[in-house]
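Asks: Pasting the structures here.
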Structure 1
């Protein structure tokens, strides 16, 4: 090739590479969303296999690839911002993957979600066969073939609690990297969530300014902590924020493809969480409102609204159907909440669909007429009302103390947990407190009050601008405000951190970060031109520095004058994986009788892949022998309570382990941790029901650190 031809080829390649770089963050988001949809859908029909999920995802990505537009001309600022977003997010993913949690003991949700992911690596469905455990459990009422709420019997199978999309997605990590691939997969989801915030903010703020809210989310203790373990919230964040972006594009550009993809992503939140319909409802209503206010032809707008509602509703109800199929016990326990959500969502969809259909007769003038009637002053008043409502909610600690009831068993259990936390922290004991009046303050724990107050102003501005002829702002509001307001008023959660803040991770955290950036840059644009460049640098720095200040706490004169946020600096449940591997190696290829602790039931059943029963009280030799007769191979008893059984010889500790966990903290970020120590004994069940201890010398080879 001649030198002029080479220069021409380079000139042609450079714009293409620049355009690909600018589009890359959104295309990464697109790839993860499509992969999650493929994994969730195939898991819903019990065919979660590499040969089903991966080709489906590849085909979906190829079909949707052009829905993400590459710019014709990529400006220097666009290229620089995209590169910074990709490099920063990549570094974030690596650091947090190194610190990934080992949440494999079922204390809270990430335990059974991680274990379901491990199971789905090698199985097409999440039902776990009992393999004789039901017959073994029939011997005595204290012997169970399932365990507590996390593992429920359905026929002759045990079902892990909860929806399946997250577990199905992290199982893909297992196809690539084995068990560790499953455990660190959610950090990749968290990293993509940061990119999702960036690409949505880029639509409102421009390329460089959009790095600010992405950085605030990335550096928040909550996003770091919830991404390292298998919490559902980071994946929900990806779907909610990505759907807002694509719906916004579909509305403003009159493109059916992004609109339908956004509707599908919004509806698919029910494949992740039982409250997914609440996110879908806000996005569905915002989409219809934005279309009603847009300038496209009526017939086109009406058709787009009806198509989006149909796709979203199909995904929503398919998610609930999958939940009832694969976690029947959990769905029945929360049936009141689930049915209320389904009925309420269905009623909203019907109302919106009837209204959209009536646009053909001019009913869209209800929205446009209201907008015109409000005018500039009315739009500002509406924005001030939204900001005022949020300020009132933030002020509640000054005039309100929220309490829960004492009637239901759930209330009594929650009250006892809250009382134990209050006692351990030296707080005033008031077990019925929900601390719901502090929910806006919870956001400030992770973003700080300056960003929260800017966010309140930003939501007010977005409301004003939505009314004043840029209807796409409705998508930001619909994606973030409805669930935020719902959980601000009544979070319905044990109020310790980070656990309680899960409610606000998917929509409230990114919503406030983006809204705060909108307000900050709006303020900067009102300064004198000579001051603006410096003010922008200060604003950008604030979105980095302020979340970082929450990582460390200074309390001179206290027992702990300097403390750090444990979700950032401590590997949650470090040591759990090696403990479970050691327990499985004590007596391999034998059924397991787990005595005394339900937290390890699913852990042993999944990781050892042997039938398992749970014993809740001491059993005599006759009873334990009868349990053992359910299998052809003599089972092994694993227990921390050796006094419950008769032993042929004095048992010795076979596995000694320590697992590190963050402390439970009311009214603040956890800044301490504790090491939970385990001493396990093991014995093979003899024909007479006595236990033959596993030799301590053999066990020493598998003792966990």
Structure 2
């Protein structure tokens, strides 16, 4: 009998990471260490951890001090908060794929979606994810349950990380078929998908399958179910002791796979026991087994594609299909200095990497994203330089004289070529994606010079031409004040600057544009003139504002007296302002009731005076006014008031005389 082992079997990255975290915690912590529930669903591994002093508990209330390890399945935020309140030291061993599912569930809830988790309702991972939605998530295990959901809701669909892809896709299709609005986030661990696919393929080629893993492990039970679904006799065991020789009667080739929580030593023990069952097991079988394990062979200098499975503080782990995950040190992530790997990649990203070492001193595969990117980038940059097309890159650093831009290789963008104008603070471009033109390239010297200004100038020229072609005189457009001068301001009306002259800013006289507008103001202006030959545009602001001369006849009736401010003196009289934009003339002959040689004998600029309206001509924007008439009327009024007072006094004297006479007459009668 031949034994074939699935290409992907055993510990996934998340489980391996959780065990390493616990072992590191044991080495560095003398106090009691606990796990909330089994760290992974494998009794043998949990037992080995217990021998190291790691105690499994079911409830935080069972302990009052020490270190609590959050298992790979993760927990809800409430449990983490409870541990903090109890004063426990917390070590988080949550699988990175589970963590991503938790964060997505939280974000979708915040965005107003009803989160739907496709998975096993009672599984601790699912319960933890549900906790990140405040308990609002709905769990569905199959398409039939999905069909019962409300068709009017907006659903954010995620998956338990160990779900079969077929089940997840079936649920999504059912929800789409209802017409409900859905947002799909496939959170199935890529290692899970690969393990299930490898198991399914192997089951179709052998006479019997053995699946090794914990009886309580959901992903192991799913593996067994997938193998059985292919029509192959399948047996689920935890250890080699459970193998029954009768299973192998009449079987020429047996298949072996294992769940994500199954350590390599258990898999190897089961494989050896299967090999011992039949006397035919020999070199031929060993060779067959090795052939079946489709591990990708990688050599230094290869460029291979892999999936990011973990992002740490100083390194990134990538699954490239080799015997073990590869390591990208932080210095090999990018051509520019990197402070945080999370700025470059995230879990689940598919990237190309360059193999630096097939194995280092610790047996690790050492990779470089920077070298893989550089190989592709130099070829692309040479094509771009020849074609004249722009290139996109991310600004990674601000250095003396400009910016360092990651375009696959490190490129320099001089400060003078960042914008069309001067840029005072270059730091605002950090981590921004920019588009620039390659103006110099030397692969031998690893030199790339960029110009963003060239791209902006071309874009500005295109927009300016389109604007000039479509703009019409008399059109009212919106613009932003960009610059002020003594004679006016320049206004950006959609990529093109027009001049708003000081004389066109207001209906009244101003001394400087800052009296009306300031840089950054959004205003509406009228296009007064377009000189397409010289590409000049004249704008007006006052033309879109109410003209005060339209209502002067109603406001300033002939014969009325109003208060005004002297704004300008001339040899022939004084100009006074009735309101902003409306001025009238007090002729020198109307300044006083005497001869006046110069207006400043009577009034001065800035003085407030009362004037009488003599005439109004809105068409010519002229108002004739008089100070003399106001003074004359005032004098006449004072004389009239004086005379009225004298008359009243005279009448008062007569009345007293009469009263005295009346008194004498009354006395005589008596």
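Asks: For the read-out relative contact order in percent (Cα under 8 Å, 6 or more apart), a value of 7 was computed from one structure; give its label from 1, 2. Present the calculation step by step, with values, prior to reporting the outcome.
Replies: Working: 1: 15; 2: 7.
Derived from 2, not from the others.
Asks: Out of 1, 2, choose the structure whose coordinates give mean count of other Cβ atoms within 10 Å over residues 372-379 equal to 17.5 when calculated.
Replies: It was calculated from structure 2.
Asks: If you don't mind, there's one more thing I want to ask. Out of 1, 2, which one gives 0.80 for FRET efficiency 1/(1 + (r/R0)^6) of positions 44 and 92 (r between Cβ atoms, R0 = 30 Å, to 0.05) as computed from the coordinates?
Replies: Working: 1: 0.45; 2: 0.80.
For FRET efficiency 1/(1 + (r/R0)^6) of positions 44 and 92 (r between Cβ atoms, R0 = 30 Å, to 0.05), the value 0.80 is produced by structure 2.
Asks: With helix-only ellipticity at 222 nm (-39500 (n - 2.57) for each DSSP H run of 4 or more, over all residues; to 500) derived from the coordinates and found to be -10000, which of 1, 2 does the value describe?
Replies: Value -10000 for helix-only ellipticity at 222 nm (-39500 (n - 2.57) for each DSSP H run of 4 or more, over all residues; to 500) corresponds to 2 out of 1, 2.
Asks: Comparing mean count of other Cβ atoms within 10 Å over residues 28-35 across 1, 2, which is largest?
Replies: Top value of mean count of other Cβ atoms within 10 Å over residues 28-35 goes to structure 1.
Asks: One of 1, 2 was used to compute semi-axes √(5λ) of the Cα gyration tensor in Å, for residues 148-411 alone, and the result was 33, 23, 23. Which label is that?
Replies: 1
Asks: Turning to a different aspect of this structure: Once Cα Rg over 2.2 N^0.38 Å is calculated for every structure in 1, 2, which label goes with the largest value?
Replies: 2
Readers should treat all values here as calculations from the given coordinates under stated rules, not as data from a laboratory. All values reported here derive from a predicted model rather than from experimental measurement. Cβ atoms are built from the backbone, for glycine too; each structure is taken alone.
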